[in-house]
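Below, each structure is written out as structure tokens.
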Structure I
Amino acid sequence: MTSRLVSLLLPTYNEAENIGPLIEAIDATVTVPHEILVVDDDSPDGTWQRVEEIARTNPRVRLERRRADRGLTKSLQHGIDLAQEDVVVWMDCDFSMPPAVIPELLSKIAEGYDIAVGSRFVAGGKQKTSAETSKDSPFAIVLSTMGGWIMRLLLFPSFHDYTSGFIAVRREVLQRIRLHGDYGEYFIDLIVRAKLLKFRIAEIPYVCAERRAGMSKTAPTAPLLLRRCAQYGRQIVRMEWIRLKHLFGATISDN
């Protein structure tokens, strides 16, 4: 029996309508041996029950139901700790990130890259289109675009999508770098530390689509959107400080 090579990590909260079709799409497009590890934050909409049903007939699927100490970054790190394979992939579970791009990420890892990132901001990639067609608020779209410019200016201009969250990573990288943060700012930390540690990173374009069902967790309300902006701002300042210290000989650690 051929051993599996890839752990696909799916962090979920209230994605009952999306998770079944997403698992089917991943299985259809990922042809290398793989496992699918769903880490669910005890979703009240029944996401974890749906995954339990799928796992009874799909031996590639595992469920980890988290009843305490929940949150996106903690769930991702917990999933990484449980993942059994050489490469770990994770993505959002609302179909905004197309499963068809996963083989392209894995191809870059096979070429020798340590990290492959699905990017909206390289040639061929695209952010959610506009306020007229997007379910996100116009303010959220503008802030996301501006934030990307600021991060490229202050951190590493050669990297483009610091809030992607769509990634394939060699296990060796994740053994050196643990995830830190409350929400999406963990990704800024991961990329900056990986750049400072000289890991090879590739960006693959993807077109960010609308979520198929359910509600966005990123910024469903104006107060939460402002909170996310503040978190990202603090993280940018923190990572710029770490980057500057590194230039003067400081050692990069995982914390």
Structure II
Amino acid sequence: MKVGLFIPCYVDALYPEVGVSTYKLLRSLGVEVFYPERQTCCGQPMGNAGFQKKAHSLVETFDELFSGYDYVVAPSASCAAYVRFFHPEIMPEKECRAATKTMDIVEFLHDVLKVQSLPTRFPHKVSVHNSCHGVRELGLSSPSERNVPQFNKIIDLLRLVDGIEVVEPERKDECCGFGGMFSIEETAVSARMGQDKVRRHIATGAEYVTGPDSSCLMHMQGVAQKNHLDIKFIHVVEILAAGL
């Protein structure tokens, strides 16, 4: 199995340790991993800003670089969802072969590799953040507004880590308020949503908040620091790869 590793631009620029952890984890599980060095943004910022057509050249480049792999894996639910659902709409004149193969790291580990054990340890209490794209586009967990059996693939994987205690906040899949352009155009609303979300995570007694999107974690971390709230933030793949 050959996997193309897609590292979103904000992860590459601000959270490179998330990309490194993703690579280490996949390699430890016997996956053949390739990192196309010409990769760039998937185009989601243009789409969020209402300029989706301007992402066309980025979609072409993405498909050129990643279409030859069995899977494309990214440590970002929002970027993986954007590629899978919006790239075919942006480039309808050509089959987007890479889009159908693109997955978030959580769904790849859970649904494709079907990981049953991990040689990792993280002896901390962790509160899980279910990001909107992960819940409602990728199906990483069951949305609370639907009357369906409850599941959470993030929690399934975290429970394979030795020493961890996993909890969830009240209103577990409510948005944190990040939303890309939303946090710029509706600053006060975004900040209040972030404050409410962080306080609910703190109420669980957790030491850390984790989730599949560094963007959401970054937003909540900024809220916590500005309000002097004592809780830490870590991407789920960093926990799953702890000690590798």
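Here, each number is a calculation from the coordinates, and none is a lab measurement. Just so it is clear, the structure is predicted and the values come from calculations on it, not from any experiment.
Annotations for the structure displayed:
- Value 0.99, calculated as Rg/Rh (Cα atoms, Kirkwood Rh), for residues 35-170 alone, assigned to which of I, II: I
- With helix-only ellipticity at 222 nm (-39500 (n - 2.57) for each DSSP H run of 4 or more, over all residues; to 500) derived as -13500, matching label from I, II: I
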